[in-house]
Structure I
Amino acid sequence: MKVYTQLLLTFLCFPVTFYAQESRSVFDLLAANEVLEIELTTDLQLLRDQKNTNEYQPATLSYAVGKKQTESWEIKIRSRGKFRRRVCVFPPLKLNFPKGQLKEKGLSGEEDELKLITHCVEGDPGKDYLMREFLIYKLFEKLSPVFIRVHLAKVKYIDPVTGEKINAWGILVDDEKALERRYQADLCEDCFSLPKENFKKDQLCLVFLFEYLISNTDWSVSMVRNLYLLRPKDGSGALLIPYDFDFSGFVNASYARPNSDFKQTKIRERLFLGTELSDEEIKPAIELFRSKRKELETVIREFRYLSGESKIDLLDFLDGFYLSMGQGIKRPSQSE
């Protein structure tokens, strides 16, 4: 209990330090309601044709303001990502907003780029995968004082040339630069192979244990893959924020495959990748997760956009995580 209390007090100190310079952004504007409903009008065939490039194309983003008014933004969009860009029925997107228009509306002109996680598979399975991934972000928020903000979106894609329309769910992801502002830190994309001593240990252990909870092996601290690595300006230990969870057992996507590098036999086989972290070092994180169990279960139970069957599956999967902590965390046997 003493160790957990110390850990909790440490985490509670984060917001005091990091949230000193809040300013309103386009993400704040779009995330005002529980679910953002937008129309994205663009040449969909062009988007498909150049999905493997980083070429921007014009688009109009519109959403309702009140009952009768509509707000519109002339933006640029492009495909992004790696695996999902190649194989998904609709590529993930980057949305670029005009700095001048942002400033005119009293918003931060620096935070002008948002990501949109799109449906990878059509129909109910695609919606289910996306909702599960959204839940992962919300679960992490319950555990960590540092996180990337996300918001659920209903998107209608409209092609003005062909008249094609697609209705799908998406996840709006905040600008990476907002992390630097909110947490008074610098993003580092090439901080490869940092020793564990360079990180804030409590948060490092939390991230490793969280990835174990969701059964995700598609990430790497040494390669800074599927992670935001933040170096606080005050010189304290580096912080990690995970993202991109569609290869996790929690999402359990049909296209996800076990990680042969760690001799994983199935996508839901949990492997703790913190090989340099001792059982003693991760004890405080384990106590934190145990104390948060009911909150995590509540997040899943009260999420309105997931089927009852999927909720039962995820609650059982979460139960397996807590059972595994009592039996001993499984560490991988890496391939040569």
Structure II
Amino acid sequence: MEVVNIGTRRSQLAIAQVDSIVKHLQTFAPGPEYRSQVVSTMADENQVKSFQDFNAKSIWTEELEKLLIEKKLDVIVHCLKDVPTTLPESCTLGIICEREDPRDVVVMKTNSPHKKLQSLPAGAIVGTSSVRRKAQIMRHYPHLICEDVRGNLNTRLRKLDAEDSSYDCLILAAAGLKRIDLGYRITQYLGPEDGMLYAPGQGALALEVREGDEKTLKLLNSLSHQTTTLACSAEKSLLKTLEGGCSAPVGVHTDWEGDVLVLHSTVTSLDGKQMVEMSMKHEVTTISEAESLGKDLADRMISQGANTILEEIRAGLR
């Protein structure tokens, strides 16, 4: 029997995600035996270091890609937002799956009288390790304090709820909470009206395969989702043009108006004092058109100083 080895990161969320992919494939592409393999990545191994302090752009993917290239894996299941904008030459993103809710959310400490960011008092502590979320909080909620919180979702929630916890709330991705049945913890969904845009590709799973592996791609084809692929292609093209990397303070929000894709983006300095915010829309029916929209908006943002903000951040990390 043909065996298809599917790799993922070592976390409850990653394992739940790969299980859902395997279940789908067993139904819609029966025949092969689908085996999931769990691999520790650089970011899994170091649960203390802030994301900002990792210089590598592939902190979530490098170890998995090595196994894919060596043919020890046939497929890698990623959160698309964690995938670098440039992949190894012999690897390709074959499939983007239907998107879960891409928004960021607030999770308040158990028994907190507060539900929303807007109601938190000055000096309240927001737990997040995301550079983008911190920058947006500093911009729109300068009276709040951001502190790093690392670990998988359950670990972060335990840190939030601990009696001696300093955190008042966490900012997390809705998709991750929903995928492991923790959606009930969400107290507020965040959007552009709150000054909080999500990461390019957030909420979507991506399947990475070896370049030219048509046989595996054919097996995975039923997982592909057209509108998600187009929206995320625009978002990731914008990020690539900005040379942001997946841990840069670049926020996006996409909406469809029929076949017209509306792309809204922000680049925010780490202290929140500078921000470039722009939107653009265009009819998008192909990946090429989606990527052009992302590139065009990024070029316009660069002309308004977005690259200066990102260059200053990169210089500070060297």
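Read the figures in this text as sums done on the coordinates, not as results from a lab. No experiment lies behind these values; they were computed from the predicted model shown.
Across the set I, II, mean projected area of the Cα convex hull in nm², for residues 96-263 alone reaches its highest value in structure I.
Comparing I, II, where is relative contact order in percent (Cα under 8 Å, 6 or more apart) highest? Don't skip to the end; give the middle numbers.
Values: I: 16; II: 20.
Top value of relative contact order in percent (Cα under 8 Å, 6 or more apart), among I, II, belongs to structure II.
When volume of the Cα convex hull per residue in Å³, for residues 104-159 alone is calculated for each of the structures I, II, the largest result comes from I. A value of 42, 29, 28 for Cα extents along the principal axes in Å, for residues 176-295 alone, calculated from one of I, II, originates in structure I.
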